[in-house]
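Here, each number is a calculation from the coordinates, and none is a lab measurement. Here the structure is a predicted model, which means the values were calculated and not measured. Cβ atoms are built from the backbone, for glycine too; each structure is taken alone.
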Structure 1
């Protein structure tokens, strides 16, 4: 029996959290024992925030805390997720002595991605940290070929340490039917809107006979939802939605008001398992500038939706332009609007692309395949001295 300890900087909703949960729950129970530990919850000092004062004392305390956990839990493998956990967990591993666990790190989209909004110093600082930490890591799993090639480009580690394992989803995802999904999302929206000026009476009723275009994701800079809002201005008689929360919320609200689309562009807080609402949308959109291999995109494919993405991270490995969706350049609201409008106007083409998207998600990106390939890597590194 091999013991695997998954380390994440935070709990909650996110790709890394889903990834660890899916692996922990689906590893072969006859061969693996799995446990997940979260920063601020199980590991008090571990956080994805950067505290440079006192020479990053919080991070060093997190290293020492992880050393104690490794010695207590004695895992065969410590599987690290997120840049911060990768660096801190690698250092903790080497400080754990002769019985240290094998260290696996999954890059859910490298933070030093070319298009990520970082200045030169910060970008190169992260590259330096990952190069140093990789010396103490036994295997780096990249969730996309894009991230694999990025690691090679920046010489993060020797190629032998790298593996590409795409994220995978269950074939048994339960989506609400379109009518029920629209009903529930409308009710959720009406509950939320009374605090906003456009629905002071709290009785907003959405039309169901005009297109609904949506996205689901964290409201962070990497998702570049500004471009999505700007595109909405160019597509009339259409509702736009984002299900998500995050530090960019107020900025996005101000922009939607400035562009005068806040009567048809809605941001709804997530409630967990928001993928069930996917069939609400006539078109699903991701306008990101940085991605790994997003689960929500795989789920949108499985929901058989017409999809528009930007060329970011591993997304082009899922959506091939004009084959199973449409892809446009980053930060180009005009191109994004044309793609959305084209799918709305050409329902036959949209349905064909959506059908092919579902086929590809089902055939090539299964949870079963992801788990099997990860188990194989665990066995390989555990048998190598």
Structure 2
């Protein structure tokens, strides 16, 4: 019975074991689903957080993008916005004044600021010898060589075929910002080329003595006139203010030019002394000539008046002479004697004798001195 019991128990136990296994087999499937749900939820939450962060970052970047378009224009400048290379606005609206402005950031928009209130300077050294800003600041320079070195030394040629060094510093203001910026890729480079060209052109119009000493002012004036004409012809939209010109002979010939300058100074000094002496002599001679002419004119006037008076007198006396010639002659003779003997101390008059015989006249030449208070005898 025990075996049958055992046999009976075994099947029963097997069924119970199978039943237990049947009940326990779904448990692993439920755990996996729960894990998948938890992972999906975590991933979803992570994605939501990431999307939120990305959204904030994108909003921040967008704000930063638009904020980067703010810019300020100083009071001495104007600005132009170029959108894909073309100016924004039309006419005067293209120019932005001083203050805060906004544009799309680069590369959509490009801001070009124009210093209209500042003085721009261009230095042309095409005709100057080799030097550096440091050497000029310390007022030092390399010693000149035995000849001109065209590889490093600039120069210009005068109208008489001589070599000189010329440098000009030109200052200008921007008068038309739109033309200055929009019509040229780089207007300052064009100004530089115009100044260089004018320097070479004007140098060829002057002789070396004129450019260095005799007509330096004329050289500078013609150079500035040439630059202004070229700027106006090109329509650069700038106004040339002034220019500072330096002109020197080739440094390796400085001694020869100094001697020539000294000789020229001495020549001009001698000429000035000669001209001053000539002017003084001419002035003196002119004064003397005027004095002689004035005296001659006075004498002529006096003589003419005297002759006219004499002529009038004799004309008036003619009737008296014709009426009684003897009486007239006697009267004239008496008047003449009266005038001639007015201041004569002793007067002796010998009338003509009636018998026409001559009278004898005796004069005492050695007279005795007069005694004061004693009456003197009357001479017969």
Structure 3
């Protein structure tokens, strides 16, 4: 297999092209399941590289292609990048600023797509160094549940050829550029949503005894929901219930008829996820009934937790140490963000790792989904080196 030095030299050589691609995607953001031009660009680039079996329209706007090693038959590993942008007005003043008002790549998916195209180029040039095959997968709609991963799986993205393992990466605004983070076990939180409508009885604010105040009842529900974590969840487990919106009334002196609550539930274990999904409606209905209101509850299941396979995480860590240096590799912290790579991780042994893109000297410090979010592109080198080396390491070991 290519030495770490020759692999990094090759990536350094193609980095300007990867950066150019990333900036093209950044200037031309497309929202979930609208990534038509992005997909077209990706498919054309794969064709230019000589990637085989290119398929478009997978899961509506997804793209896949296959890179076959010449050392013989073997396993198939899938490498994934997500492509969608967010409905955010960009505040980054850069020459590659979004050309579409109200849309921007505020989470780094432009970087993921460009980096995977770079990895595809590296692996195409090294087909004589591995057996088996690499399936590159460019996914739509990570940002909007039910998401593009499950749509691509349903369209057969893990078949023909059948995928045996998968890898994905995410740029990290809280890690120095080039640092690689890997962890075993849970890699993200299960991410679900709720919408609660409290039906009370409106009236004059000076005569509350004649009304059933949905604002007060909604407030009690917000507080009661916290007990599902503080008093019903094992302190050694992790869960978060955040009510993020309360919509009710418009006037100073009118008690409204209804109030609406919206929020999110984040869990790590599937057991806790299922328990809260059952208990939340019970608590809401109990509070409402006690206070004389009726409620309508919409509980929307989002993404399950990413599960990093122990063997795959070891392969990624070894590849990162070999190509980037041990001082650049850390144990990732478990966060409560949601990620639909989880669906791939439930199908095949997988690892989802992080690549730092923070540069404080250049002011690249803003978090994901912020209007000023940006990435330090020099950090791409270690991310691409880790992914390419890990893919070859897995294939040559199986």
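From which structure (1, 2, 3) was distance in nm of label points 7 Å out along Cα→Cβ at positions 77 and 173 calculated, if the value obtained is 2.5? All intermediate terms of the calculation are to be shown ahead of the outcome.
Details: 1: 2.5; 2: 1.9; 3: 3.0.
Going label by label, the one that fits is 1.
Taking distance in nm of label points 7 Å out along Cα→Cβ at positions 165 and 253 for each of 1, 2, 3, which is largest?
Numbers: 1: 4.1; 2: 1.4; 3: 7.2.
Going through 1, 2, 3 one by one, distance in nm of label points 7 Å out along Cα→Cβ at positions 165 and 253 is largest in 3.
semi-axes √(5λ) of the Cα gyration tensor in Å was computed and gave 137, 30, 21; which structure, 1, 2, 3, did it come from? Write down the numbers at each step before the final one.
Numbers: 1: 38, 22, 20; 2: 137, 30, 21; 3: 44, 22, 19.
Working through the options, I get structure 2.
Using the calculated result 11 for relative contact order in percent (Cα under 8 Å, 6 or more apart), pick out the matching structure from 1, 2, 3. Walk me through the numbers on the way to the answer.
Values: 1: 15; 2: 11; 3: 23.
That value comes from structure 2.
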